[in-house]
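Please treat every number below as a calculation from the coordinates, not as lab data. Quick caveat: nothing in here was measured; it's all calculated off a predicted structure. Cβ atoms are built from the backbone, for glycine too; each structure is taken alone.
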Structure 1
Amino acid sequence: MGQRKRVVIVGAGFGGLAAAKAMAGKDVEVTLVDRTNHHLFQPLLYQVATATLSPADIASATRTVVQAENVQVIMDEVVGVETEHKMVMTASRKNLPYDYLILATGADYSFFGNDAWAKHAPTLKTLEDALSIRESLLANLEKAERSVMTEEIESLLTFVVVGGGPTGVEMAGAIAELVRSALSKDFRNLDPYMVKILLVEAGPSILSVFPKHLSAYAVTALEKLGVEVLLRSPVTAIDADGIDLGDQRINSRNVMWCAGTQARPAAKWVGATADRNLAVKVSKNCSVLGQPDVFAIGDVSSFDSGKGLRLPGLAPVAKQQGRFVGKLLLDRIAGRAEPEVFVYKNWGTMAVIGRSHAVADFGKIRLKGFVGWLAWSLVHLMLLIDFRSRASVYLHWSWAWFTRGRAARLLTGVKRDVKASSTPAIAKPVDS
């Protein structure tokens with residue numbers, strides 16, 4: 001018996017994990033390498049950031065998720081690929097030889113050339129991001145509670161979310177519910193009417209990939225939560241004290257960036273043709289153009305689904321592509337006929353807007369309101385990686401729905417500022 005073929009998978013997200021599972025227990029050597037030791041369910045990161053869920057609810061150790069004799073998990077950072085010698089280069093200088101390579105590195109946020117804004121407007125891609133945002137949100141509520149300066153309180157209680165896509169909409173709705181419920185119950189010196197929450201979008205509508213009537217419903221649902229939606233409002237500057245929208249200045253200690261994504265730099269590693277968002281252009285079977293032994297899946301790939309339309313950066317896309325490529329490689333290695341074209345089965349596009357409101361587009365079927373929220377909840381529970389995560393998230397959601405409480409409102413690493421007065425005055429409310 002000859003030596004097993006070696007498959008290296010870069011990235012333990014939805015796509016990489018699906019590919020590894022498809023090849024688990026088969027006659028092939030699989031190496032799964034990722035910068036972290038866990039698989040993260042990114043669609044629910046905003047709920048960690050807004051204290052609904054704890055990190056362990058949406059993350060599972062990669063080694064426990066994929067347990068097979070032929071699958072090795074390595075925690076390391078990939079820094080390049082030598083395609084000529086078929087070698088993946090890592091930060092630890094432990095090079096990984098391969099016969100087949102699967103790139104599943106995902107995407108990151110783009111500040112459209114204004115990278116200096118990143119210092120003042122956190123993004124939401126990792127557990128560290130979510131915990132940092134949660135610490136900042138909760139710490140600013142505590143600072144506002146003890147502050148005696150009206151202007152400072154206004155700035156601390158003004159929340160700005162940039163980006164009207166699903167993540168921005170979900171984040172704005174979750175912040176509204178967190179802040180207003182917390183102030184009404186637990187903070188004696190602050191009033192919910194002092195809060196200002198803004199969702200900023202440069203385009204003419206939020207949730208632009210949804211039908212117009214669902215986008216309009218989302219605006220109405222956000223406004224009922226107290227979120228002000230600012231359309232056609234491109235960002236011109238962000239600093240430590242706030243944000244500029246053209247000539248409009250908004251003072252805020254809580255600016256969050258949920259606008260625009262770009263693929264991580266895998267295209268440069270393999271010398272591949274990249275799309276405008278740096279995603280690797282792939283053929284119909286998800287292989288990199290001109291490199292049949294290298295595949296790109298999920299957010300790092302640009303897959304033409306027909307008529308110039310690219311598949312969206314969604315978890316179901318990555319999972320289906322991962323399974324497809326995993327099975328394709330097994331067929332190729334075994335000498336069987338392999339599938340030539342990846343066909344995506346559309347699971348729909350969804351966005352939740354706070355408690356009991358969501359929009360869902362399944363093509364012919366389009367839902368909104370409570371029914372949409374039930375569909376969103378069911379799909380996201382099923383997408384979670386294991387039963388433990390599903391059970392934990394379901395219990396937290398049920399508790400939050402019935403009590404309006406937040407299970408993870410703990411400050412654990414914030415540097416507390418104790419210079420403010422210990423006998424704060426009640427500030428005048430600002431317009432909501």
Structure 2
Amino acid sequence: MESVDVVVIGAGFAGLIAARELGDAGLSVVVLEARDRVGGRTWTDRRFGHDLELGGTWVHWVQPHTWAEMTRYGREIERSPSAEEAYWRDADGASRRGTIAEFMALIDDGQQRIIDDVREAIPRGVAPTAGSISQLDDLSVQDRIDALALDPEARAANEAVWVGHVNAPLDQVGLSSALRWVAATGGHWQLMHEASATYRVVGGMSAFTSAIAEDVRGEVRLEAAVRSVSDAADGATVELVDGSRIHARRIICTVPVNAISTIAFDPPLPDAWQRLGAERVASQGTKAWIRARGHVTRFFAYASQHDPLSVLKAEYYGSDADGDYTLLVAFGPDHTRLDLDDLSAVQAAVDAFRPGIEVTGATGHDWMADPLSQNTWMTHRPGQLTRYLDDLQRPHGAVHFATTDNANLWGGFVDGAIESALRESRRIAAALA
């Protein structure tokens with residue numbers, strides 16, 4: 001049976017960076033990735049004549065771990081195109097067109113009041129369970145908005161904005177998910193919005209993760225799905241679906257909490273992992289790329305959280321044999337509400353909040369239906385942050401857990417994946433020294 005110091009399960013940002021760090025520390029490492037590519041829930045794919053990000057996309061310099069890796073690998077950023085006009089629902093539910101300034105004025109009061117107690121709730125972004133958040137964690141984002149008594153137009157707009165961030169119906173998302181991200185930006189909701197939806201990586205996320213993979217001193221094995229992990233006094237044994245086995249002194253598991261049950265652990269996973277896996281985290285939404293005829297004036301649009309799509313914005317222009325086109329990116333709260341292969345349904349979803357666009361194609365990846373992820377980006381349900389986070393960070397025998405799902409500062413983002421990888425690789429390097 002093959003033997004190494006560390007087996008890393010998963011070749012997303014967390015797995016690759018953990019493997020790189022452990023290899024640099026002089027330990028032998030093997031990375032096992034069930035997919036035929038590296039990157040995990042980041043994936044740049046060529047569709048509609050463009051390199052499109054099907055998963056995680058936006059980065060920012062206020063995300064310290066991501067920015068350090070961007071600097072290390074010489075990655076540049078580019079801004080998503082600025083919108084020239086905005087669309088949202090008026091008090092009667094009809095689509096309204098206005099200026100960017102008008103929309104920002106509409107949401108300003110509500111956005112501030114949603115997170116107004118952030119500095120008491122989470123005084124330090126790096127310690128998201130400290131502060132008065134323990135008294136607030138049972139609240140949902142919807143509970144907070146309901147308490148504000150906003151007028152119907154402002155309410156719908158503020159709800160749609162937050163659906164775009166948390167990727168789920170707001171009554172299923174903990175207020176903690178909103179507060180912790182704003183805490184990471186010093187309490188400024190405007191900066192949080194910019195950090196999470198403005199700047200892309202030049203060359204794409206897949207090129208970024210491929211560059212990290214090249215720095216891994218050990219082997220990165222693709223299409224190597226893990227069936228089980230058995231822990232013993234002398235380390236742990238990983239069995240792959242193909243029947244092969246690897247013994248390691250330590251294991252780093254980077255599988256998202258919703259999908260970790262696809263691997264059999266002996267002894268069983270700690271109670272926090274089992275309970276949270278059964279509850280599921282809140283994220284359940286969709287990300288779609290939509291091809292529209294002609295060069296549409298650059299815009300962003302918000303519908304409501306009850307629509308198949310809640311957020312829509314123009315990202316790219318192009319031309320081909322069929323003429324000019326615009327590529328739009330959209331987000332919705334529930335992946336079951338819209339079939340991207342049904343263009344008539346996609347057209348109806350777009351018409352609901354941005355009339356006058358002719359849809360000619362749609363594509364995406366259903367991360368919820370993907371057995372290796374079973375969620376998009378992590379957002380907590382009410383109560384989950386303070387109930388589980390500390391326990392999710394603890395090693396279990398020879399098994400360590402590194403995932404954005406158990407990060408402190410930017411949980412749910414690439415930055416969180418990197419943070420957790422550095423944390424666990426440091427623990428293992430110290431233990432095996």
Structure 3
Amino acid sequence: MSKPVAFVAVTYAFTIAMMGTTMPTPVYSLYQAEFGFSVFVVTVIFAAYALGVLAALLAFGRWSDSLGRRPLLLAGVALGIASALVFIFAGSVAALLVGRVLSGLSAGIFVGTATVTLMELAPGPRPGPAATSTSQWKSRAPAIATAANIGGLGLGPLVAGLLVEYLPEPTHLTFVVNLVLLVLAGVAVFLIPEPVTVLPGARPHMQRLSVPAPVRATFVRASIGGFAGFAVLGLFTGVSPGFVTQVLGVQNHAVVGAVAFVTFASSAVAQIALRGLGTTVALRGGCITLIVGVSALCLALATASLPILLVAAVVCGIGQGVTFSKGLASVTEKLPADRRAEVTSTLFVVLYVAISVPVIGAGAAATAWGLVTAGVVFSAVVAALAVVSLILLFGSTAVNQEPSESEKS
């Protein structure tokens with residue numbers, strides 16, 4: 001397989017792997033009815049995914065450097081297939097938890113390995129008139145990786161919602177489709193060339209976590225804004241089905257999937273379209289956008305309005321996309337190349353804690369106080385975090401602009 005074809009093959013596999021991780025979103029209400037569990041249990045099942053992602057990031061984050069990209073990607077596909085099989089035959093809450101952990105392990109492998117693989121397989125410049133067009137692939141590879149990652153996450157609930165709503169056997173067919181697409185992804189990955197040379201005797205090791213002192217202040221600012229954004233992302237993925245069906249009274253599962261899709265799609269578009277903005281300006285704008293988004297979410301819950309909920313999903317998605325991409329950029333741009341992996345992994349640990357723990361809290365609050373009250377409280381907490389991040393961003397600018405002692409003299 002040539003490099004351009006391999007690039008397309010990995011992009012497809014990346015999209016499908018991430019798509020499978022969010023396909024259960026429109027199915028949660030059916031499982032609730034079948035197994036008789038509460039919104040809190042739904043959030044725990046959703047959060048099990050984040051546990052799998054964290055485990056994969058820490059345990060397998062650097063294995064592809066020692067074993068090769070292709071074996072790790074094949075392992076990610078295999079874990080996704082195992083997750084789909086568990087969901088197809090799931091007969092208990094325990095099975096759903098196992099399926100979500102396997103799905104998280106698959107995603108955790110793909111997030112790092114597939115992104116790097118796409119950059120390595122991007123066609124390089126060729127001599128002659130085609131040099132400019134081929135060199136653009138290298139510069140666009142990160143944006144394509146972002147589109148595959150976040151776009152796949154958004155396609156999952158959209159496709160699953162349509163399958164659940166309009167075709168028979170909703171709790172089975174969704175994951176059969178996922179299984180078939182993953183098998184094709186496995187074949188595609190199997191046929192790609194190995195983009196790195198594996199040294200004989202190289203041994204895999206766990207990813208170390210640390211934040212060097214020079215970037216700790218930047219890391220704190222980025223992680224607070226990112227925490228708020230990922231918490232909202234978790235809310236729209238794990239709890240929004242309950243909002244749509246129980247608060248808004250909409251029983252169409254395609255609509256449930258569309259709400260989650262809009263959030264992810266807005267995030268992906270914002271990350272790609274606004275990548276040229278300055279980091280500090282973009283982070284401030286992202287925090288303000290998150291505050292506006294969760295305010296719109298409160299209004300949607302208070303008025304039981306689906307159109308306002310969709311607006312909130314768009315605005316929150318944009319805020320999450322900007323705070324994540326620019327926060328990551330602000331941290332990594334000040335690091336030497338040999339420290340970026342561990343610091344990036346540390347930031348991802350914070351972000352995937354954000355996508356799980358607050359959502360579980362929202363589920364517990366929904367059980368105790370109701371979905372509307374829980375959603376409003378959750379939104380207020382997210383807005384407070386965004387305000388703190390915004391204050392720190394303005395504070396950092398003031399410190400940076402303060403003249404040094406030599407300048408004063």
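Odds and ends about this structure:
- Comparing mean count of other Cβ atoms within 10 Å over residues 168-175 across structures 1, 2, 3, the highest figure comes from 1.
- Structure (1, 2, 3) behind the derived value 4.3 of distance in nm of label points 7 Å out along Cα→Cβ at positions 152 and 368: 1
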